[in-house]
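What follows draws every value from the coordinates through simple rules; no lab data is involved. Owing to the predicted nature of the structure, the values given are computational and were not obtained by experimental measurement. Cβ atoms are built from the backbone, for glycine too; each structure is taken alone.
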Structure I
Amino acid sequence: MNALEIKHLSKSFPGFALKDISFTLPCGCIMGMIGENGAGKSTTLRLILDILHKDAGQVTILGQDNAQHMERIKEDLGVVPDEIGLPGVLTPVQIGNIMRHTFARWNDTLYNQYLERFALPSGKSFKVFSKGMRMKLGIAIALSHHPKLLLLDEATSGLDPVVRDELLDIFNDFTRDPSHAILISSHIVSDLEKICDYVVFLHKGRLLLCEEKDRLISEYGIISCQKERLSSLDSGAVLYTKTTAYGASAILRRDAVPAGLTASPINLEDLFLSMVKEEG
């Protein structure tokens with residue numbers, strides 16, 4: 001069974017539209033959603049959660065339609081939005097008491113372990129927490145009721161590199177269970193490259209690609225050449241070209257690299273930026 005299936009999802013607002021988005025997240029996998037601010041990442045997550053009502057398309061979560069069964073599905077979802085909206089006067093202990101009556105599978109012991117692991121002061125009010133501390137508390141809550149699917153919107157934002165690496169380890173551990181999966185959006189592309197099995201590129205409300213990360217990185221490379229040689233490249237294999245006063249470069253499929261040229265490795269950030277520039 002797939003953790004998440006999105007088919008032809010669309011939503012229009014004044015000045016912005018999410019257009020015909022389709023992708024599938026298998027169980028046991030982590031999918032990274034990459035896109036600039038305003039690309040549609042948060043809109044997609046809100047449509048998945050049925051917070052926004054779609055104009056068209058279908059969202060299936062763990063085999064169930066989200067519009068019809070969200071009350072049942074929410075027990076299996078761990079959600080961390082980009083802004084953690086909790087009452088400022090409450091402490092983590094008080095928040096845990098509320099969550100105990102919110103989720104049927106809430107685990108106090110696990111929650112307290114995460115508070116300790118993240119060095120969160122259990123007796124201090126949420127309003128005095130830094131952005132990073134708020135995000136860590138949101139992640140602790142999301143993980144403490146035994147969800148099957150994590151939906152994370154900029155979950156590593158505001159955290160120092162050491163804590164980010166610790167979270168990536170936690171996410172990897174989570175998906176060792178073959179019934180679990182994660183959809184995570186982030187502008188820190190290097191984080192996604194470390195942990196993701198699949199990547200989704202969004203740009204201006206459009207899906208540029210959805211692909212296995214390892215296949216994507218192994219299939220494309222970057223070459224440097226003389227400007228005149230760009231015209232001889234297979235246009236169907238080229239994602240992006242750039243010319244300067246000193247020469248030219250191109251990102252293209254490795255199987256289409258001309259004889260005499262060598263393709264250097266490319267990372268997800270380079271690939272995304274090249275596709276965004278190509279789209280305009």
Structure II
Amino acid sequence: MNKTILQLILILALMSVFISACKTNSLRYTHVYLDLDGTAVDTTNTIRPATIEAVKAFQARGGKVGIATGRTFEQARDAIEQLRPDLPVVLFNGGIIVDRKNHRFDILGNLDDQTMRTTLRLLAANQDIAGIVLHFPVASIPDRNTPQFAEQAKDFGVTFRYLDNLQSLSADSLIKIIILCPPDQTEHIYTAIKNSIPTTSRLVISSAVTIEVMPAQISKATALKRIAKQNGFSMEDVVAFGDSGNDVEMLSSVGLGIAMWNGRPQTRDAADIIIGPNYSDSIAKFLNSPIMK
């Protein structure tokens with residue numbers, strides 16, 4: 001066999017390997033999880049049309065999409081209807097998984113009574129905060145009913161159940177506590193109380209005006225790992241988008257962690273890639289990029 005034919009056979013073999021590799025790598029990241037506030041939700045509290053269309057296109061190519069948020073189901077309802085996720089929805093920063101396809105509603109953890117009592121005691125007389133909200137699976141209970149709290153909470157998107165006396169409450173099924181802060185006081189309040197919260201829970205800054213008290217063992221990452229195991233895919237198959245302190249573990253644990261430009265420093269540090277801010281079409285552009293096809 002002459003040299004030219006051998007070279008041609010070698011070239012064809014290499015091309016075959018290349019084409020096979022391209023097919024193998026097609027849609028390498030088959031699953032996407034989106035945080036909402038500060039990420040898929042922009043500064044006007046809406047999901048950008050380009051993001052919705054990019055999600056639909058990704059799903060049409062065979063990809064699957066989920067939501068991982070700190071919101072309650074009531075707060076996330078509109079986003080769920082707009083994005084139409086085909087993966088289970090993570091709520092309460094991993095405290096609850098809602099699998100609408102299989103009609104499952106799993107509570108993964110809750111705060112203990114000591115954490116609830118300690119948080120209430122630490123902040124009851126704190127004039128720097130607007131208020132505290134105790135989030136149970138089906139009820140959101142604030143610790144006060146004042147004009148200051150009402151003003152800051154008006155865009156909260158949740159129906160509050162006001163009680164005259166919180167001392168009668170049990171922490172049974174308490175998923176998380178949100179502390180509403182003035183934007184210039186969030187870091188200060190976080191630093192002041194972080195070492196006083198019981199070690200069975202943890203504190204994260206989830207936005208410019210919110211600090212969240214969560215069970216120590218619960219995060220969006222723990223919820224995603226359970227979903228991956230139950231649905232037969234690997235965390236390496238997942239691209240996750242986030243911006244805040246409650247996204248750090250998630251971005252660190254998936255195949256590709258994407259932080260928004262407007263994200264907190266530790267969130268950007270945890271990510272593999274930083275894209276544009278949530279008030280741009282950066283998510284849509286990334287979902288439509290060659291790496292996602």
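Some points to look at:
- For semi-axes √(5λ) of the Cα gyration tensor in Å computed as 38, 21, 17, the structure of I, II it came from: I
- Calculating distance in nm of label points 7 Å out along Cα→Cβ at positions 110 and 182 for structures I, II picks out II as the one with the greatest value.
- FRET efficiency 1/(1 + (r/R0)^6) of positions 30 and 174 (r between Cβ atoms, R0 = 25 Å, to 0.05) derived as 0.10 - corresponding label from I, II: II
- Structures I, II, by distance in nm of label points 7 Å out along Cα→Cβ at positions 86 and 118: label with the highest value: II
- Comparison of I, II - label where mean count of other Cβ atoms within 10 Å over residues 206-213 is highest: II
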